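Some structures are shown below for you to check.
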Structure I
C-alpha cells in the first residue's frame with residue numbers, strides 16, 4: 001500500500017542529508033550523508049522519508065517536485081547576523097579605501113555609533129519593513145534559520161525596540177529566528193567615560209528580556225576600545241545567572257583573550273576569532289564551544305589575515321560559518337559568497353563548508369535538534385539547487401544557485417522570486 005504524504009521530491013541527483021548525532025569536528029566534518037538517486041517525502045511540514053530504498057511510486061503525494069537531477073540539501077543556517085537596524089553606511093567605504101582603521105571611524109562617531117543614531121530614530125514599523133526586505137533576500141539564497149542580534153540601540157528603549165521587532169519577524173517570516181541581546185555592542189557617547197555604568201544599565205534589562213522571551217542569548221563585543229575581557233567576563237556571568245545562553249564577539253581585531261574566556265564560561269559560540277591564540281583554540285576544542293567564523297567581514301574590511309580555520313578544524317574545534325550581515329563591516333545577505341571565501345581564504349573543503357552552514361551552524365544557535373539536517377521527523381527545511389553537486393556551490397561564485405526553498409514543507413522561494421505571504425500561518 002502506498003504511503004500518503006503531502007509532497008515528494010523525486011529525481012534528486014545528489015542528496016545531502018547531513019545526518020549527525022551532534023555537531024561535527026575534525027575529520028567528521030568530511031561527512032555529508034551523501035545519497036544519489038534519492039527521494040524526499042514530506043508530511044505535515046516534517047520529513048517523512050529521505051533515502052533511496054523507496055522510489056516515487058511507493059508514495060501517494062498531493063504534490064510532486066521533479067528535481068531534474070539537481071542537488072538537494074537542508075536549508076542553510078546563518079548563525080550570526082545583525083538584520084534589524086536603521087540607515088546604511090555606504091559613505092564609510094571611501095574611508096576604508098583610504099586605509100582609515102575601523103576603530104578610528106568608530107572614535108569619530110561613525111561605525112556602530114552611526115547606525116545607533118539611525119536605529120534610535122526609526123519606528124518599530126520602519127525597522128520591521130527594512131529587516132523583512134533583508135530576510136526575504138536571505139531566504140532567496142537558501143537560509144531557513146538565522147540568528148539576529150540587537151546592539152544598535154545602546155539604550156533601554158531602542159534595544160527593546162530591536163528585540164520586539166525580531167520577535168515580530170520570527171512570528172511572521174518563514175525564516176526561523178533566534179534572538180540575541182547584544183546591548184553591549186559599543187560604548188555610547190553618553191557613557192564614554194563610564195563604560196561600567198553602561199554595562200550595569202544593560203544588566204538591568206536582563207530579567208525583563210527573559211520574562212518577555214525577547215532573547216535566547218546574550219552577547220558582548222570584547223575588543224580594544226570597546227569592552228575588556230574582565231568587563232566581559234563579569235557581564236556574561238550575570239547573563240548566565242539570568243538564564244541566558246552566552247555568545248561572544250571575541251578577538252576580532254586584537255588577541256585579547258576573548259576566545260579563552262568563551263571556553264571558560266561555556267559559551268555556546270565564540271564569533272570572529274581572527275586573532276585567537278593557540279591556547280584559545282585548544283580551549284575551544286576541549287569546551288565544545290562552536291567557533292563561528294566570519295570571512296565576509298575580514299574580506300570587506302580589506303584585511304589580509306583571516307581566522308585560522310584549518311588549525312581549528314585540525315585541533316578538533318566545531319567550526320561554523322556566517323555572513324555577519326550588518327551595515328558596516330559585512331553588508332551582504334549572500335551566504336553563498338561566504339562559501340567561496342571559506343574555500344579560498346579559509347582553505348575549507350566543500351564538505352567542511354556544508355557542515356559549517358548546516359549541522360554546526362544550527363548547534364551554534366541552540367537549534368541543533370531542529371535545523372540543519374534532512375532527517376525523518378525534523379522540520380522540512382530543504383533547498384533545491386541549480387547545481388549538479390555540492391562541490392559546485394563554492395566553485396561558481398557571485399551568483400545565486402538556489403532553485404527552490406521549502407520551509408516546513410512549503411515552497412517559499414523559487415528561482416529568486418519570494419512566494420510567501422507575511423503571516424503567522426506561513427509557519428503552520
Structure II
C-alpha cells in the first residue's frame with residue numbers, strides 16, 4: 001500500500017526512479033525484519049520513509065556527489081521520524097512519478113512496464129504473464145527505462161504550460177493501453193485479463209484525484225468504468241467471448257456504470273468540447289443506458305463516432321463508425337464506408353476489418369463472401385478464443 005508513495009517521495013529527493021525503487025525495497029525489507037518483533041509503528045509510512053532516507057544517506061556517502069545530496073537529505077531527516085506525512089506533498093510526489101514513468105523519451109512498451117512496476121505494484125513476472133512476453137524481456141525493459149531516465153537526466157516534475165497537454169496525452173495513452181490489453185487480450189488463450197483492467201482503473205482514479213480539473217482524465221476514467229462494467233457478461237461459462245448485442249445486460253455492473261456516468265458528467269462540465277476519451281465514454285454511455293439492445297440510440301452513436309473521427313483521423317474509429325451506421329441506417333450504409341477505408345495502411349492485417357465486413361455481408365445475405373471474410377479474420381488474430389469465435393461464425397455461413 002505504501003510502495004508507490006514511498007518511491008515517489010524518494011524519487012523527488014534522489015532524482016532517480018531506479019535508485020528510489022531500490023531504497024524503497026530496502027526499507028520494506030527492514031520492515032519485514034523488524035516489525036514482527038517490535039510491532040507495526042503507529043505511522044508505517046513515515047517509518048518506511050525515514051528508513052529509506054537513512055539508506056539514501058548511507059549510499060550517497062559512497063558516491064561522488066556526497067556533499068550536495070547528503071546535505072539535502074540530512075535536512076529533511078531532522079525531527080521527521082514520527083512526523084505524519086504531508087498529504088499534499090505525497091500527492092505532488094505521486095503526480096511527478098506518473099509523468100516520469102510515462103515520459104515520451106521511453107518506448108511505449110517501456111512506459112507500460114515501468115508504470116505497472118512502480119505505480120501498479122506488479123512484479124516483473126506478473127507483467128510478463130499479463131502481456132505474454134518472456135520475463136527477462138520485461139525486466140530488460142524496466143532496467144533500460146530507468147537507465148534512460150537517469151542518463152537523459154529527465155527532471156522529476158510535472159510539466160507546466162503547453163508541455164503539460166502533450167505529456168498528459170502520453171500518461172493517458174499508457175493507462176488506456178493497459179486497460180485495453182486487459183479488456184481484449186491481443187494474444188493467448190484468454191479473451192480478457194481482468195487484473196490489468198483493474199490496475200488501469202486504479203491508476204485512472206488516482207490520476208483523477210491528482211488532476212481534478214483535467215476533463216480528459218475524467219473522460220478516460222468514465223470510459224474504463226463503463227467498459228469494465230460489462231466484464232461478467234462478456235465471457236461465457238467456458239471462457240468463450242460473448243459479443244455486445246448478445247450479452248445479458250442484467251449482469252452489467254450498475255455501480256461501475258454509475259461511476260462512469262458521473263465521471264463523464266464531470267468531463268462535460270469541465271470542457272465545452274469533448275476530447276477523444278470523453279467521446280468514447282459518451283458512446284459507451286449510450287450502450288450502458290440501454291437496458292435492452294433494441295433501445296440503443298444508434299444514430300447518436302454514429303454521430304459521436306463521426307465527431308471522434310474528425311478529431312482523431314483514425315481509420316479504426318471509422319471502422320467503428322461503419323458498425324454504428326449499419327445499425328442506425330442498414331448494413332449497406334456500413335458496408336459503403338468499409339469499402340472507402342479498406343485500403344488504409346493502418347487496417348492492413350487488422351482482423352476486425354474482415355470480421356466487421358463478414359458481419360455486414362451476412363446481414364445482406366451474401367453468406368459465401370461473409371464466410372471468406374470470417375476465415376480471413378480468424379487467420380489474422382492471435383487470440384485463441386477470438387479465433388474460435390470467428391471460425392464458428394464462418395462455419396455458420398455454410
Structure III
C-alpha cells in the first residue's frame with residue numbers, strides 16, 4: 001500500500017511532464033497518454049519488488065519510450081518514428097539531460113489541452129486528465145457527471161486534436177489561446193469554490209488543482225501579467241475556503257465569515273502575485289482587477305472595515321473591460337454596501353431580462369428588496385433563486401430565506 005501511494009503521488013507530479021514529452025516525440029496526445037499509462041502499470045507491477053527508483057519520473061519516461069519504440073517497430077509504416085525517438089534507449093538518469101525540453105513540452109501541452117477547437121467542457125476534462133493527472137472517474141465525480149459521458153468527451157477531444165500541430169501558438173494566436181487556457185483553469189477553480197450542483201457547497205480539491213495548474217503556467221509564462229493576475233485571484237479567494245462552510249456544511253456568506261480562519265499564507269501569496277501582475281502590465285487586466293477586489297476583502301480584518309467604495313470603483317473599471325451583466329450585478333452588490341440598496345436596485349432591475357435564469361441575480365435582488373423592507377418581493381426572489389440553483393446546500397439556505405423574507 002505504501003508503494004501504491006508513492007506511485008499515485010509520482011503520477012500526480014510527473015504525468016503532465018511525461019505526457020508532454022511523449023506527445024512532442026510522437027505528435028499524438030492520445031498515444032502519449034496511452035504510453036504514459038502503460039508505464040504507470042509497469043511501475044505498479046515492478047516497484048513493489050524492485051523498490052521505487054531514485055528518479056521515478058525518468059524511470060517512467062524510459063519505460064514509455066521503450067514501449068513507443070516497440071510499437072513503431074511493429075508498424076513498418078511508422079518506422080521513421082524510431083529515428084525521432086532515438087535508436088539508443090536512454091538510461092533513467094538521461095531524462096535529466098533534457099531540461100530545456102521540459103518547460104517547452106509542458107507549455108505545448110497546456111495550449112493543446114485548451115485548444116479553441118474543443119468545446120469548453122472538453123477542454124476542462126482534457127486539462128484535468130493530461131495536466132492534473134486525474135482519472136476519468138475523479139473528473140466525473142468532481143463535476144457530478146456520468147463517467148461514460150466524461151470518457152466520451154475526452155475521447156472526442158483527442159480525436160479532434162489529431163493533426164493539430166504540437167507546437168505553441170504563433171505570437172498572433174497567443175492572446176486568444178492564452179485567454180482560453182486561463183478561462184479553463186478558472187472554471188475548474190470556480191467549480192471547487194462554489195459548486196454548481198450536488199450536496200457540497202465547496203470542493204477544495206478542485207480549487208487546489210486549479211491553483212497548481214495556475215502556478216505551473218506562471219512558471220512557464222512568467223512575463224504574462226494576466227497569468228499572475230489569475231494566480232492572485234485564486235490564491236486570495238482560496239484563502240477563505242475554511243471559513244465558507246459551517247460544521248454542518250452549510251454555506252457561510254462573506255460578511256458572516258470568521259476572518260480569523262482565512263489563510264494568511266495564501267493571502268500573502270496572492271498579494272505578491274497581484275503586485276507582479278501590476279508591475280508587468282502597468283494596468284491590471286480582468287483577472288488582475290478581480291484579484292484587486294479580493295485583496296480589498298483580504299485587507300479588512302472585519303466585514304465592517306471593507307472599503308466598499310473602492311471595490312465599487314474597481315468593478316466600474318472591470319465593467320469597461322468586460323461589459324457583461326454578471327459584472328454589473330457584482331458591481332451592484334458593492335454599490336449597495338457603499339451607497340445603499342436603492343441605488344444598487346436601480347442597477348439591478350435593468351438586468352432582469354438578460355439574467356432571468358441566473359440564480360445569483362435573484363439572490364442579489366432579494367437581498368436588496370429585503371433591505372428596503374419589500375418583504376413579499378424579497379421572498380419571491382429568494383424562491384425563484386431556490387428553483388434555479390442545482391446545489392442542495394444553497395437551495396436549503398434560499399428556501400429558508402424565501403420563508404422569512406430576509
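Points worth noting:
- Structure with the greatest value (metric FRET efficiency 1/(1 + (r/R0)^6) of positions 14 and 358 (r between Cβ atoms, R0 = 35 Å, to 0.05), set I, II, III): I
- Label whose coordinates, when percent of Cα pairs over 25 Å apart, for residues 22-133 alone is calculated, return 38 (choices I, II, III): II
- Parent structure of the calculated result 4.0, given that distance in nm of label points 7 Å out along Cα→Cβ at positions 54 and 334 is the read-out and I, II, III the choices: I
- Entry that produces 22.2, 71 once Rg and Dmax of the Cα atoms in Å, for residues 6-197 alone is calculated, selected from I, II, III: I
Taken together, the values in this text are just the output of simple stated rules run on the coordinates, not laboratory data. All figures in this text were calculated on a predicted structure; none of them were measured in a lab. Cβ atoms are built from the backbone, for glycine too; each structure is taken alone.
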